1. Of the structures labelled I, II, which one yields -13000 when helix-only ellipticity at 222 nm (-39500 (n - 2.57) for each DSSP H run of 4 or more, over all residues; to 500) is computed from its coordinates?
2. Tell me which structure, out of I, II, gives 22.1 once Kirkwood radius over Cα pairs in Å is calculated.
3. If Cα Rg over 2.2 N^0.38 Å, for residues 22-93 alone computes to 1.35, which of I, II did it come from?
4. Figure out for me which of the structures I, II the number 1.00 belongs to, where FRET efficiency 1/(1 + (r/R0)^6) of positions 158 and 230 (r between Cβ atoms, R0 = 25 Å, to 0.05) was derived from the coordinates.
5. One of I, II was used to compute distance in nm of label points 7 Å out along Cα→Cβ at positions 294 and 366, and the result was 1.9. Which label is that?
6. Ranked on FRET efficiency 1/(1 + (r/R0)^6) of positions 222 and 342 (r between Cβ atoms, R0 = 30 Å, to 0.05), which label among I, II comes first with the largest value?
7. For structures I, II, which has the highest computed value of mean count of other Cβ atoms within 10 Å over residues 30-37?
8. Taking FRET efficiency 1/(1 + (r/R0)^6) of positions 110 and 150 (r between Cβ atoms, R0 = 25 Å, to 0.05) from the coordinates of each of I, II, which one would give 0.20?
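Every number here is computed from the coordinates shown, using simple stated rules; none is lab data. Bear in mind that the values here come from a model prediction, so they are computed numbers and not experimental data. Cβ atoms are built from the backbone, for glycine too; each structure is taken alone.
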Structure I
Amino acid sequence: MLEQALSGVKVLDLTWHIAGPYCTKLLADYGADVIKVERPGKGDPARAMGPFFKDDPHPEKSGLFLHLNTNKQGITLNLKSATGKKILKQLAADADILVESFSPHVMPGLGLDYQTLEKVNPRLVMVSVSSFGQTGPYRDFKASEIVEYAMGGEMYSTGIAGREPLKLGGNVIQYQAGTVAAVATMGALYTAEDQGTGQHVDVSIMETQVGTADRRIMYVLSYIMAGVITTRWPPPREAVRMLIMPQGVYPCKDGFVNTLSLPQWWPRYIEALGMPELKDDPRFQNIYSAEAGMEFDAIWYSWLADHTKDELFEIFLKSKIASAPVNSPEDLLKYTQLKAREYFVEVEHPETGKVTYPGAPFKMSESSWKIRRPAPLLGQHNEEIYCGLLGYTGEELIKLREGGII
């Protein structure tokens, strides 16, 4: 087995919240040496965001922070101080990558913009992740998840037809933006290694939504090419039933299943239900009849109620019907396929003990993904980095702490 894919790559992580930290997490989990820089005293605001381990709102027990910062070393540093800026430049001089997720005016205001850091390290790849990018009239605007979702165009297509648009739950936009930032980082790093020169990578979270794979790019292209404005879909019970066969999500004995139907699959449903008599039933001779659909629903719902998700999955698989169980988080943790691929991993942390975490987003045959260390405690590696890497003495470290620098 070779070293990890990014072993030896040095990353300086000035990110916070979700998008930026997810970018650097991807780099760290595949072997990069990531030093996370946090504010003295409070640290990354994600430390105050839930869910918390055993519902204890403690800055070292945020499940979000713990997941986003595995494999990183953590230091504290006051970037507003002259000494803090000097130390940051020392760290940048030896880094391959610097990732930051402040508002666009912050790094230039600190005297730590790319033009300045480029002089310290001409090969440095600096990645800036912000709500609207480093340029344009919105560059200094702040935005939340729902704002970026709406302005990126995706909200227009989600919700119920005839009602106001709605945002889907979660922080999916932040993770999408972090993924895009990681890909962009790797492209810039490859260029730096090949051509010997760094560059500034500008990631706009809003723009990652305008062209996102999560429906948006398809709908934008539909408008550009054909003038089609995508509308919100009506809920299943309000939609006109076009086929006898079910389409969508349905309740069963222990949860829900999802099914897909095509007109030619009617015999497959008859086989799956074990009701060959339906083939000649006069009620179902016209598979495009809404009345027949309602008649079939009475049979369908009753049959589903007698079967579990796993049973239905096996039945539909045998009958060649596209279907899948709707898994809950609890289901995922014990799901056969994920267990077979060892997706979930256990991580030991000093404040939470051993906890299960989501694992590798993809596997590489010759350079593994692995957890080398848990997320850092606030300032956990100050001595190791300042004294061991930068050469500060113990006495100097104490002065830095007393002066509010670290």
Structure II
Amino acid sequence: MGDGRPQDAASVPLIIATILRGDGITGVDTHIRQLRRYLDESGTASTLVTPFSWGGPLVYPIFGLRKLGLERYCPPASVAWYMHWHEVFLRNALRRRLARTGDCVVYAQDPPTARAALRVRRGPHQRVVMAVHLRISMADEWADKKQIKRGGTVFRAIRRMEREAIPQVDGLVFVSRWGREAVLGWLPEAAAVPFAIIGNFVTPLDSEPSRESLGDLVTIGNLDLVKNHRFLLQVLAEAKRSGRSLTLDVFGDGPCRKDLLQQARALGLEEQVRFRGYQPDARRFLPGYRAYVHASYSESLPLAIIEAMAAGLPIVAGDTGGIGELCDDGVEARFWPLDDPARATAVLIDLLDCEPARLKAANAALERFHRDFDADVVAPELEGFLRALSPRGPATAP
């Protein structure tokens, strides 16, 4: 393959595993799709294993019960049910897969998947490497969604699961330096695990994008509290008060949709904001906008911003989490304060009102994407790390 790897390591099967479906709307789903696309195009076989790979007659009743009642009436019980049964079904699917597989690397996308793989692997010749997409902990993410109480019973149970699984894996892939520091801040035992910091990546747009104008601003992301879409609407309202009527298209769906629609009406923004819902390939629309805006409180390394940079859009975002590892203020991006809509509006309008500056930031974003986040650049690094930790790879760790 021309990369200096032992040929034996190159032949070890890669099994990508997750408690998600693998084809959904999250950044983890996108990471899986992008990696599998790269592996397919490079002629490398991979297998995706999810809870739904196991199947059986209990799949729909077990998962359906949560949707039909628990989620509405007892969110903490719903989260506990989700975590438990998705791991059980995934464990059964992995047990069946690993029983007929020899040497391999299981690339787990989350702590419950890593624990499931560790419990059913048939020996150390079946390595488990975990991708750390977490901002801090899965417990914190559920608490941020107001589904569980921070420090409560379910919160503590998730933390125990993570403490059990993460230090035992054979390797960790952090998508940002910030993400590693955040995890080590509460789980210092993870420092002993071989690791690599390898950012998220996407392929370039498939063809020359249409430059048909779709509006001023665009954002992509689940409509969750932590994504802070309310702030974007406050900025638009502030701009409107100063005489600027900017448009915003929001791609994504989630529990905050109803509240955001009400907020848009209350602020008189119905003609300026379009909630486009979930689109299976929303990034194809991105070249039609003037700037990409992001207001999340906390991100490890958001794929949505990488997709916007691949589309040649300047970024306007808060300097939170790993975003500063994606783009620099005054170059590809403008960082705005997430606690002051008036100042944030000034930052945004200053960029939009100076077309040379906007175009310079757009070109810088596209150049940064091709240099640092193109799948052809980053995916080989990820595959190389996984292969290095395989049973037949060199016994070295970064």
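1. II
2. II
3. II
4. For FRET efficiency 1/(1 + (r/R0)^6) of positions 158 and 230 (r between Cβ atoms, R0 = 25 Å, to 0.05), the value 1.00 is produced by structure I.
5. It traces back to II.
6. II
7. Answer by largest value of mean count of other Cβ atoms within 10 Å over residues 30-37: I.
8. The correct label is I.
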